[in-house]
Structures are given as structure tokens and as C-alpha cells.
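Chemist: Listed after this line are the structures, all set down as C-alpha cells.
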Structure 1
Amino acid sequence: MLETRIARRYLWAARKQAHTAFLSIISTLGLAVGVATLLISIALLSGLQNQIKSRLIASSPQILIEPAASNTIDGAPAISTAAKGLGMREVRVFTEGIGWGGNESQRRGRPLRIRSRDTGVAAGSAVLTRDSAAAIGLTIGDVITIVGPRTRLTPFGPVPIVRKYRIAALAPPTGEEGASDAFLAPSETSALFGTGDRPTKIEMYGDAAEAERIQATLAASFPNVQVKTWKEINRPLFLALRLEKVVMFVSISLIIFVAALNLISSLSMLIMEKRPAVGVLRTLGATNRSILMIFLQVGLFIGLTGTLLGNIFGIGLSWLANRYQLVPLPRDIYFVPYLPFTLDAADIIGVNIVAVLLSIIATWYPARVASRLDPIAAIREE
């Protein structure tokens, strides 16, 4: 197109004017730095989030079964058999509830999340996490009093269910939200919560990619339970991670916006120098739209050059930092040995779209001013 050829000629000729060339270079470098910064930041955030997601998938069940209309799950053996037949490699059936754990000698206590588990200790014993035991001042060999969340009738009226257990071992805390604080044998947990040997939850572990297919089959076969996949279990965390990524993207995009504003200065200087040429073009029959497209393309060329340089630097540095682990971390402090950098195609496309759109928006006003120049007045300035 004629407009494109003229835009290239104007841009190439601008190198001869030192001030115009300097502003163009600053605009290009500013866009390059903004694009590279955004790409590197998104790559780092995506890498860390992928590490968190992979650890969640590995530690949390791929499918969780919970009761729908009652406190316990009926037909747990049939559900477990069906899940294994569908491809789940491990099924864990357990009873879980909230009780009150107390230290009678010190009159201290706190709520405890209690789960059934084959503790491997003698009957009448319990296993507590270190944090829970420390919170109520107990250790191995001490006796903990647990009050269940239900009552039983006596001649003196309803009284709470109370059990005493000797602490046989202390377990390390998992650090996960909703993790258990104490573990009892399955028979003890069933008696404490009155579940009648029926579980309250079933955790299933297998291929995460097959979770939704298995979920649909189990939900259709057993309508009396709730079937959740690992995505639904961790949905609040995934939403928080997504929001964090969006906020970072918008915040760092402001760097590109500021860099794009430099295009206004460089393009305005170029228009001032080309006023007589614009007047000649108008007298030769160029329309307002043609002049507008010429200077829009000049600004777009600068924007595309800066975006391309930013892509080369940002993607290249992210790949090198991840490939050769250029940013190591202390293994005894962080859960990853080095800072991971991961770039998705969607992130790269999004960054480039934002950079190009901001370049077009920044050049629109000066290009529109150029298209409305009076050709006679512009020629007289020659």
C-alpha cells in the first residue's frame, strides 16, 4: 500500500534528525523493557504457581467422596470397588470429625480435627501432631481427654461423650489447611462420633487427567454422595492464584503504557518536521484517512520493533534461567531448589496484544492531528 511505503520512508528518514531519532529509540527501548519485564514476571509467577499446583495434585486426593444427605456414607465398600474398577489406584476410607481435646491437669484445651487411622499403637492410645500437643501442654505418655460432638442419655440427663487416651506418638504437622490434629483407631473414632462403622469421607488417588471422567461415572452410579475432583477441592486456592496473576499482569502492563506514551512525543516531533510534506500530499489528493494511516503505521512500526525486542529478551532470559537454573534457592528454606520460569503461549500472546494495542492508542491522537492539518498553511511553512 502507498501509505505503508510512505510510513517506512518517513521512519527511515527520521534517523537523520538527531532529536527525532533519539525519541524514537527511547520509545522503542521503553516498549522493549516493558514487554520483557512483563514476560519475565509472568514466567516467574507461572513457574511458581505450577509448582504449587503440582504439589497439590500429588498431595491431595484426585477424587473426594462425601455424604450428601447424612453425616456418613452408606455403601462405602461398593463405592471403593467401583472406583478401583474405573482406574483409581488407591482408595482411603476414614471417619473424621471435630472434638475437644483437653489437658485436665493444666485445665487447657482446644478443638481438634480427629481422623481415623491405623496408628499401629496399643488400644486406648492416640497420636497427636506436635503443634496440637504443644498447644495444650501434652507430650508422649501423657493422657488427653477428648470430648465428642454428641451426647448420651443417663439417669441424670444428657451428658457428652468423653474418652481418655494416652499419647503414644507425635506426628509432624503437614502445614495444610484442614489437616488433622489427632489420629485414633477406626473403632475408637467410630465410637466417639457415633458413625456405626460407616465412614464420613473417601479419598481416591489416581490419574488426575481421568478424575472428571471417573467423577461423572461415580456420581451417576451413587447419587446419595457428593463426588468432587481435585479441581473442586482446591477451587478457592486456584481462584486466588488466577487473581494474583491477573493483578500482576495489569500492574506491570502500566510499564508498557508509560513507554507507549513516549510514542506521542516522538510521533509529534516527526509530524512537526513533516508538516510541509503532509501539505503536499493533501494537495496531490491524499485524504484525511490516508494521512491518518501513514502516521498510525509509523507509530505501529516503532511499537512492533520494541515489542519484538522485548519478546527476544524476555522469552530468551526466561528460557535460560529455567533451563540452566540461574537463580538457585536454599533447599532447607524453600520448597523448590531454584526459581522456575514457565511461559505459556497464551501469556505471550496476551502480552504482545497489550503492547500493540497500547502503541496504536498512543499514536492515534498525533496521527489524527496530522490528518486534520490545513494543507495551504502546511505548505507555506516550507
Structure 2
Amino acid sequence: MTKRSVLDRTVLSLFSGAGGLDLGFERVGFRHLTAVEIAPWCVATLRRNRPKWNVIIGDVRQYEPTLDEKVDVLLAGFPCQGFSLGGNRDASDSRNTLYKEVVRLSRSLRPRVIVIENVLNLRTMCIPGTNRPFAEQIVHELTQAGYTVLYDFFRVSEYGVPQTRRRFVFLAFRGVPPNRFHFPEPGEVTSIRESLYDLAQGKVIDLPNHQPHWGFASQVHVETGERFKHTEEVVPVRFSRTASDGNPIRDFDSPFPAIDTATVWGWAQGNVSARRVEKDRTREKYIRNPDADVTLWRVSASRLRSFTHREYARLQTFPDDWVFEGSNKRDVQLQIGNAVPVRFAEVIARTVWRSLDALDRDEPFNAGRRSLRAQLLLL
């Protein structure tokens, strides 16, 4: 094994998805060793954008690393669908126990730091047959493997991402963390203006995964075709979840709710309005609950269009040259919606880098304070 520079720090990722977490760590200076991902289109995306990365397609449960150099950081954004409020929230979902593969590989790879990213509901959902939340169990098992585990939750809109989504992050240090370690301090809330305004107004067209087409086909929202001034501002609107989440007409100076794999966003221009109406639950299509009495939002405008994949990717803070592969819209939307926002990944990566600096120099950690909710559990 060749001797490495102190600043040559390596990262290996599990459940890599479309590469948001990996890309954030690359930006900070970590050298990528391997990415393991089971979804073929995610693998195609990774290989398209980083042909020099070692991308392995396969089930993490069968992965046995054969590396000739040490791993400094192990990344693991294991699937959240079993925990998420946007999914089935099923404690018995087989994907919920994939964290055990992180523990298994931490015993063989012995990384200096393990980064686990997931949804906030890990702290409340309990393992079937026990009163122990998954978060506590993850901490317990990593502690048994020789790690000191800290965790906290983050509103990513306070870390450069124009969404209100919240994420749960574990940092596990082999041995002990640096003295005076603190998670990064939140900043100002990020609006969608910087990410989307130029695309919305048609100022940028020639980008990958960006083919904007007016003419949104909908059973509930109406494109009226009324005359309007083309200098009128295009505004963001929500097309799905018509019974909730407040008025669907949004502005550019606030963050969006979490970008997921189900909510449909779009644009409206000309004579834009939204109103609540009662649904005829005796004759209309797609009646899930005939006894419900909730009113539904209906958007109308001279013209409507849905977001392009590039617009969703901008909200996840992927760079414009990151190309998503897929055979249809759903293939791409799943990759983007399930990704870790790149800017948030970069914030976590910078914290890990500074932590390793402090440990290597035997100095206190000097990043911004965010210690009130940070939790240190020694089980």
C-alpha cells in the first residue's frame, strides 16, 4: 500500500443513488473510491457523469469490498421509503434493516467517519416488537462496532437548498470525535429565486434534461388560452396535493416544500388564479373517499406547463452539467426526488473534512456552533 498524503482523503458510498451525497464530498476534496448502487438507471447516471469513478451495480447485502487502500469516510444514504411520511411508513419494510449493512461494512473497512443520511422519522418509528426507535438502534450497533455516534436533524433550507425538507444525519467517529465538535450552524433561509427564476422566464433553454413545453394536460387544472401579455411574469404553482398544503400559487422568495417523487410542480402565466371547489364525489373520476367533504384547489391560467427534470434538479442543487439517464420521466424523477441535495451534502462534507483536520492535528474543532440539539449517545 502506497503512503498517502494527509490531505488525500477517500470516500466510499453505499446506496449511492444519483450521486448527490458523493458529489458534495467530491466538491470538498474527497477522492472517490467506489459507489455501490442497485438501481440500473442510477448507475447509468453515475457512469455518465463520472466515468472514472468505480461504480458497482449490485445489492449492498452482497457487496464484499476488495480495496487496496483505506477508506476515510463511508457514506450511506440507505433507502428511506419505509420510514418516510411520503411512503408507507411500514416498520416491517425490509429496506428498514439495510442500516445493518453499514454496520457490517464498518467492521471490515474501519472508516474513520461514517455518514448516514435519512428522514427524520427514524427517531420515532420503533423496531417491530420493541420500544426502541430505529435511530437508537443504529447508534447502539455502531457503538458496539467501536464508533462514537452523534446525530442531529437539519432544515436544508438553512443550508443553501431551496426546500423546507428536513434530514436526519448521523456522524460516527472511529474512537472519539474531535474536541469541541459541533454540527454546522444554520444560515438564512434559501428561496427558489436563484434556482428557478431564469428557467421559469425562459431565459435559459439549452440545458440537459430541460425540454419545457407549455400545454399541461390535466383533469382538474385549466389552461384557458386567454390572451395575455408575454411580458407577464411566469409564476410557480403546485398541480398535485390539491386538498392540502395551502394555496398552490407560490412565489420566488420562499423555499418550496420537500421535492419528492410524487408532488407535481409547474408554471402558470397569464390570468393566473386558484380557487377551492367541492368535488362531485358521486359522478367524477378518481374518487378515493366518497364520504370526504374537503374542497380542492383548482388552478387556471392562460397557459400551464409542468417542471422539467432540470428544474427539479436545480431545487436539489445539482449542477446543470449533471445529466440524468432514464427511459422515461418516472426513471429520472425517482432519481432526483430521492437524492441528497448537493449543497447540503457539501456542508456535511466540509464538517467531516474539518473534523479530520482537527483529529490529525490534535486540535479542537473550530467550525460554527450548532450544539443545542446535537446528541452524543454512548450506549
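Chemist: Of structures 1, 2, which gives 0.5 when distance in nm of label points 7 Å out along Cα→Cβ at positions 103 and 127 is computed from the coordinates?
Modeler: Values: 1: 2.2; 2: 0.5.
Of the options listed, only 2 reproduces it.
Chemist: When relative contact order in percent (Cα under 8 Å, 6 or more apart) is calculated, the result is 20; to which of the structures 1, 2 does this value belong?
Modeler: Numbers: 1: 29; 2: 20.
Structure of origin is 2.
Chemist: Looking at structures 1, 2, which one was Cα Rg over 2.2 N^0.38 Å calculated from, given that it came out as 1.60?
Modeler: Details: 1: 1.60; 2: 1.07.
Of the structures listed, the value fits 1.
Chemist: Then there's this: Figure out for me which of the structures 1, 2 the number -6500 belongs to, where helix-only ellipticity at 222 nm (-39500 (n - 2.57) for each DSSP H run of 4 or more, over all residues; to 500) was derived from the coordinates. Intermediate values should be presented prior to the final figure.
Modeler: On the way: 1: -18500; 2: -6500.
That value comes from structure 2.
Only the coordinates and a few stated rules stand behind these numbers; no lab work does. Everything numeric here is computed off the predicted structure, so don't read it as measured data. Cβ atoms are built from the backbone, for glycine too; each structure is taken alone.
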